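Each reported figure results from applying straightforward, stated rules to the coordinates on display, with no laboratory input. Note that the coordinates shown come from a computational prediction; the quantities given were computed from them, not determined experimentally. Cβ atoms are built from the backbone, for glycine too; each structure is taken alone.
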Structure P
Amino acid sequence: MNRIDSVLSTEEQKECPVTVWQTEIGADTEWAALTDRIENKRKEYGETGPEILELYAAENGVEAGEMLELVKRLRRECFPDMPLVLRLSFHQVFRYGLEAFTDACTEAGVDGIRIPDLPMEEQPQLKVYLLKEGAPYLLQEICPQSGDRIPDVTGYAKGYVCCTADPSLWDEQMEYGNMLSFFLYAAEAVCPVPLILDFKNTDRDGMKQYLEMAAGLTVSI
């Protein structure tokens, strides 16, 4: 079973939201600094439910291969059971090679990949390699502007679906909160897997009304 499914199906998850830790990986990322950053944030944030770690590519040219090497070491030395997710651009994946990348992800212990710039219509070229046993899930993303595309995007989703929202609108538009609620109700009704809130808002109390419709939220490290 994919580790993401294991986390999302636990009794603990039903009592406490999932926390998806998000941390940036750059070409100059040092191992000690990375692990210290992760552990310090976990201690600072306090008690959580099940956890997932998402590593995303910085803008300074980090390669997919470098990210995979870090994942291997994290899996081996720090997090043998925690689900690990990679977020990167399709250009990075394409440059590595689609089949080679999916095989390397499986070998490294990657459980999910997020590719925000890969639209639904272009995903089959990668999904064909994700059918292999043990391959990671291709995690889907939706936002309030997804509208009528939500059922199509989420119809065959695996793991969880990331729900994103523009943080700049939180204070500028009072009605934005209501729009988010309607968006989440609609998404929850059609999505076959749990929703994770990627709203750039780590206030669990402030997010409580939205967490009623989702399994957890992301927290930046």
Structure Q
Amino acid sequence: MKTIKFDINSFYHIYNRSIGNEKLFQTEKDYYYFIDKMKRYLLPSAHILSYCLIPNHFHFLIRIKEPTDLPAGVRQQTDLPDGREHTSIDQGLKNFFNSYARSYNIAHQRHGRLFQYGYKFKEIQDEGYLMWLIYYIHRNPIHHNLVFSCDIWPYSSYKGIIHNNAMLSSDFVLELFGGREQFIELTSALTLQYKEENLLQRYSMKDMEFL
């Protein structure tokens, strides 16, 4: 299996979904177990900027740590031919998803693959897109009609960023948005705009009848 190399100090959107119409998370325990696995397998090699888990898929945004910030055991696994790339995060992601799938199968008495893909990823190089992606990840439960506000969904990093959860790079995210209040205000404004655009698409003037 090909090893994916991630660039040091770069940002990546990682995402995946369940196979077929199955769920990745059936119970509250599943969600929190996945988050615990995320801390165990990602934090040694990456900073977590944001994440969101919904019943059949997930998103998270990470920043790859510098070699000097890696624990000794992880640092020994790195492959740095040009001083930038390393492979330990790829193995960490594979171990993460395999471990969760095994535990999920046992808990829910199922067999076979759980994830549709190994995982998918995209490098983020533009700061404006990075900010939008953080919002997009937190908006995901609204898009899928699970809640009407980002702060209600318990399985995302939104409230953790506001309250400086230790597993998250909250300071970096809040500084990117200009502060805590600006982060909350921009999220609320973009969510309102999104809802208004959705309403306009669903109920255009030509489809409405007036007395």
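Things to note:
- Distance in nm of label points 7 Å out along Cα→Cβ at positions 43 and 187 - highest-scoring structure of P, Q: P
- Relative contact order in percent (Cα under 8 Å, 6 or more apart) - highest-scoring structure of P, Q: Q
- Answer label among P, Q for the case where FRET efficiency 1/(1 + (r/R0)^6) of positions 35 and 67 (r between Cβ atoms, R0 = 25 Å, to 0.05), calculated from the coordinates, equals 0.95: P
- helix-only ellipticity at 222 nm (-39500 (n - 2.57) for each DSSP H run of 4 or more, over all residues; to 500) from the coordinates reads -11000; which among P, Q: P
- When mean count of other Cβ atoms within 10 Å over residues 99-106 is calculated for each of structures P, Q, structure P gives the greatest result.
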